[in-house]
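Next up: the structures, one after another.
Readers should treat all values here as calculations from the given coordinates under stated rules, not as data from a laboratory. Everything numeric here is computed off the predicted structure, so don't read it as measured data. Cβ atoms are built from the backbone, for glycine too; each structure is taken alone.
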Structure I
Amino acid sequence: MATQQDKDVAASILDELTTQLNNNIRSGGFNNDSVMWLIKAWTKVGMRLRGPGFHRQSTAYYIMKRDPTPSVGKRSKTLLAAMEAFETVLEKNGTTDGDFFNRSDRAMLDFVWEYRKQLGLAGDRGKSEQAFTSLLMRWNSLTADQVQKEVVTNMDRSI
C-alpha cells in the first residue's frame, strides 16, 4: 500500500511525465532518449505505487518484442489520455489501484512496442532498434535501489 508521500511524489512525477509527453507530441515525435525518459519516469511512478518489483516486471515486458494492441488513434495521444486520467484520479481520490493505473500501464506498453515496431521498419538494418533495446537492457540491469537513486525527473532532484 502506497503512503500519502508516495502518492504525492507519484502525482508530481506524473505531472512532469504528461507535460513532457505533450511537448514531444507537439514537437513532432520521439527518439530513443525521449522514449527512455518516459519509461524511466513511469517506472518511478509504478515503483512508488506498486513497490520495487514493478521495475523488473515492466522492463521485462518492454524488452519483449510484441505487436501492440490494435488502436484507432495515435499511440502517443492514447498514452497521454490514459496518463492524464490516472493523474486526475490519483490527485483527487488518492486511487492507486484499478483500471486507471492498469490503462496507463497498458498504454505505455503498447506505446513502447509500437515505437520498437517503427524502429524495426526504419530501414537501417535494425540498428536503431538494437540501440533502443540496449538502453532497455541497461535500465533492466539496475537494481530497484539504483533505479530509485537515478535522477530522472525534477522530483528526483528535490528528494
Structure II
Amino acid sequence: MSINYQIRQLTRKHFPEAVDLVLRSELDTRKEIEHHLEHLDAHFIALKDDRIIGVIGWYQDNVNWATEAMGDKFPGEEAYWVGFFTVDQEFRGKGVGFGLLKKLEEIIKARGVEKLWVSSVSQTRFYYQRQGFKLVMQGKINGKPKFFMVKDLK
C-alpha cells in the first residue's frame, strides 16, 4: 500500500526534524548525524503533510573509513555512497524508501556517476539486494559486520 508524499531537498527548516528521525533509527550519534546532514545539498527528505517521514543522503569517503575493511576492493575517494537512509517506522513498507532511493540514484546519475555504493548492516542487506545492489564483500568497521554492496546505475 503506497501513500502520498513528496520528496524534497533537505532545508534548514527541516534540519532538526531530520536529525531526530535519523537519531531515532539509531544510525549514529547526534554529533555525527548533525555533521553529515549539514551538507543539505546531499540529503533528501520525504514529506507527508509537512512531516518528515524519511531521509536519504549521499557522501564520498574522503577519510577512507572503509579502506581497512575493504582493502584493495575499496572503490576510492571519488565513489558515491548511500549515507544516512531511514524511513519512519509507521511508514515502512509503503514505498517511501523505494522513492527516496530512486531520487538519490537520479541525482547521482545526473552527476555522471555509474556506480552507487552502500555499507549495509545485516538488517538491511536484503533490502539493498532487492533494489539491485550486488554484494562485493563482507567486512567489519569498528568491530561491527558490514556488507559492502554496489549498484550499477548505467
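Quick look at the values:
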| quantity | calculated |
| --- | --- |
| Parent structure of the calculated result 20.0, given that mean count of other Cβ atoms within 10 Å over residues 6-13 is the read-out and I, II the choices | I |
| Structure responsible for 21, with relative contact order in percent (Cα under 8 Å, 6 or more apart) calculated and labels I, II on offer | II |
| Identity of the structure behind -25000 (criterion: helix-only ellipticity at 222 nm (-39500 (n - 2.57) for each DSSP H run of 4 or more, over all residues; to 500), calculated), options I, II | I |
| Source structure (of I, II) for FRET efficiency 1/(1 + (r/R0)^6) of positions 46 and 78 (r between Cβ atoms, R0 = 25 Å, to 0.05), computed value 0.35 | II |
| Winner on distance in nm of label points 7 Å out along Cα→Cβ at positions 30 and 110 once structures I, II are ranked, highest first | II |
| Parent structure of the calculated result 20, 40, 25, 13, 1, given that P(r) over Cα pairs in 10 Å bins from 0, in percent, for residues 38-101 alone is the read-out and I, II the choices | II |
